[in-house]
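The next part holds the structures, each set out as structure tokens.
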Structure 1
């Protein structure tokens, strides 16, 4: 695929996410849970600690600005605004797929945000399937060096590639290639889905080959088959894409099953998180960090101030949720502070 067609696709993705209904037909499952209220928390709200260590780096907040975009002028502005906010609040941040900039270095400036966020945990990003299309450790290191990343995301998107015209659909033998990257790369490797969730079996395979964190990106938010549907013209192609609107593992199911099987493994929970209460619930259910994309994209289109206001509200909601469940820190917050709704 030429870099011009990649750039066109990136612009399409931004436009479609902002203008069309691309929500999955599946719910995240978070509405089924409520917190156990503690009327006597024996805590000072001002002393609530939401910091933690991730990959040996202290992060002030357990929020990830999930990978979204890059490779276009509009994406450059979006990433700059998000990066400045991440630096201000101590958020983690992932950039969108860097394939376009690997194939055309002139596009790398849309990803080069370290200057705006020198202290954050910053995540590079490539599609894992590209390891079957000529990419190897050299291209991976190029992506990492491009943004001076602290870790690398390899994203899995087989359904999106299958729906996308001329998608890269050869996913055979990828696990061995992911293992090679884990062994050769000097920084941690994270594997994430893009919105259909990760099963326990897949998680086990990834952990066994050296992946150091998983972003489950469960179903319940943006459906990338729906995003691709709005790029299609052929009625039969549209019919196929819309058939997968209700596909995927709900975010809560993916999170709880992997957390149960791997109690101490780093998990990022994303997929359909929109509110401060959503992120609070995922953290209480066992996630080490909560990732949000769509709400940050819409805020970034508006202004940097809009992103800052959103994060400020999220952090207040998180800290108050911890306060009124008697949770002085994130470790305490993950211990039986939330339960299935009995209604």
Structure 2
């Protein structure tokens, strides 16, 4: 990696001040943990003229309960979510996802907001400046060709954040703040299937909080991922499930979301066709087919695309079976 490029560092103490700074400079970037942005800066991928450090902004590092649900501040550290036993009892998928991200040192500084806004990744993009220049760059940055799909006209870099699917299966929403006002949108609406521009939020908006609606309580949930190494790696495929079961073990509700396979975190469609059925081999086979049809892994990692497609399906099947197991045991 190269040395850091020159930039101006600002340390606002309020969201309003941070929003004003962000609006003042089109090349400004927010930084909290910096575990994704700083390596990209050293690779020459990101060259912000101004970094706005959110470390001194009050109110972004708390988990709070409210009538509408549970709010998670964007600057809450991943290590805090992973270690919070009471939070984990209510939202297992979220704590499991947080605890699976990178290594302990990263989780100690990385934040919820940073992981949700993680840049998309590709083996042709996450390289040094000289490597990318030697390969004529790529469609995502500096070039005119996607080396993953040279005949196409879009970037296929994959979104690899782990928290997004775990929050999506709980119908999470996000609060976005800009100098011109505040809005709240579904987390699913914050993404689009475009590897070069996967976030829909405006350049001058700050993700300040995440809401898990009160209506999402009482769901059993979990998160599983596959990666090349047991630690430190981004997911080749990651799956979150949230379910409720009838007394006889049949599916009453089911939400499935995936990461690492598409340019956005994918909420699986068609799961309503599985409701009312027992979690048996036939139903799990149907779930696997839904996953394989909807994920679209490309050659963005060193691992074969079809392997990631099959792994995503198997992860979903195994996770749902494990979530349904308590009901099966009780029925026996």
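Computed from the coordinates by the stated procedures, all read-outs in this text should not be read as laboratory data. Just so you know, these numbers come straight off a predicted model, no measurement behind them. Cβ atoms are built from the backbone, for glycine too; each structure is taken alone.
Which structure, out of 1, 2, was distance in nm of label points 7 Å out along Cα→Cβ at positions 91 and 179 calculated from, if the result is 3.7?
For distance in nm of label points 7 Å out along Cα→Cβ at positions 91 and 179, the value 3.7 is produced by structure 1.
Out of 1, 2, which structure matches 18.6, 58 when Rg and Dmax of the Cα atoms in Å, for residues 19-106 alone is calculated?
Values: 1: 18.6, 58; 2: 15.6, 45.
Only structure 1 yields this read-out.
Could you figure out which one of 1, 2 the value 19, 45, 27, 9, 0 for P(r) over Cα pairs in 10 Å bins from 0, in percent, for residues 227-298 alone was computed from?
Label of the source structure: 2.
Upon calculation of helix-only ellipticity at 222 nm (-39500 (n - 2.57) for each DSSP H run of 4 or more, over all residues; to 500) from the atomic coordinates, which of the structures 1, 2 produces -12500?
Value -12500 for helix-only ellipticity at 222 nm (-39500 (n - 2.57) for each DSSP H run of 4 or more, over all residues; to 500) corresponds to 1 out of 1, 2.
When FRET efficiency 1/(1 + (r/R0)^6) of positions 115 and 235 (r between Cβ atoms, R0 = 30 Å, to 0.05) is calculated for each of the structures 1, 2, which structure yields the highest value? All intermediate terms of the calculation are to be shown ahead of the outcome.
Values: 1: 0.05; 2: 1.00.
Ranking 1, 2 on FRET efficiency 1/(1 + (r/R0)^6) of positions 115 and 235 (r between Cβ atoms, R0 = 30 Å, to 0.05), first place is 2.
Among 1, 2, considering only Cα Rg over 2.2 N^0.38 Å, which has the greatest calculated value? Spell out each step's value before the answer.
Details: 1: 0.95; 2: 1.00.
Evaluating Cα Rg over 2.2 N^0.38 Å on every structure, the highest lands on 2.
I have 16 for relative contact order in percent (Cα under 8 Å, 6 or more apart), calculated from one of the structures 1, 2. Which structure is it? Don't skip to the end; give the middle numbers.
On the way: 1: 24; 2: 16.
Only one of 1, 2 returns 16 for relative contact order in percent (Cα under 8 Å, 6 or more apart), namely 2.
2.7 is what came out when distance in nm of label points 7 Å out along Cα→Cβ at positions 259 and 283 was calculated for one structure; which of 1, 2 is it?
Comparing all candidates, it corresponds to 2.
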